[in-house]
Structure P
């Protein structure tokens with residue numbers, strides 16, 4: 001049953017990630033990966049909130065499934081390397097520091113707001 005909940009959440013999270021990413025990127029001229037940044041921040045906040053409000057079934061559906069498919073560490077890494085390859089070192093550093101630092105902040109905010 002848990003595997004089905006994870007799959008259901010992922011079936012919603014993956015298209016959400018794609019649509020949010022494309023929508024945000026289409027509104028920015030820069031090469032900075034704003035879409036990936038935003039979906040990762042949303043996922044960090046939601047996961048922080050979920051820690052205190054869901055049981056194991058809810059976490060499987062929303063945490064592991066939805067947020068697991070919505071957020072993307074691999075794309076974050078790929079896009080950061082892409083920035084480095086184009087010699088956009090400041091943007092790459094901002095992506096790493098911002099994604100990790102702000103992601104932790106959003107997870108903490110989700111936790112304290114819903115705890």
Structure Q
């Protein structure tokens with residue numbers, strides 16, 4: 001499906017050591033997004049962060065944190081993103097989830113798949 005015009009971005013911030021059912025949380029969320037039919041998703045690994053606890057997480061060689069920042073970013077129509085958030089609400093509401101979930105609107109300028 002080709003996406004044009006108004007769309008929504010879903011960003012999920014979490015830590016690289018966060019797990020769900022013995023697998024990385026980011027991997028679980030990406031697979032759920034794919035199964036749900038979200039048009040696209042990417043996982044980014046950060047090099048420096050802090051969050052609600054104000055603990056610094058760093059990728060510096062002498063200060064390497066085992067819990068580096070992860071951002072999952074997804075793009076689809078607003079209705080689809082909202083439905084996915086609702087589908088994942090139990091996970092996000094779980095006391096084991098420590099992170100941040102945000103959305104914002106965007107304009108898609110160009111969207112097409114690579115040629116095989």
Original post:
Just checking, which of P, Q has the largest value of relative contact order in percent (Cα under 8 Å, 6 or more apart)?
Top reply: Q
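When helix-only ellipticity at 222 nm (-39500 (n - 2.57) for each DSSP H run of 4 or more, over all residues; to 500) is computed for each of P, Q, which one produces -25000?
P
Comparing volume of the Cα convex hull per residue in Å³, for residues 67-106 alone across structures P, Q, which is largest?
Q
Each reported figure results from applying straightforward, stated rules to the coordinates on display, with no laboratory input. Being a predicted model, the structure only gives us computed values, none of them experimental.
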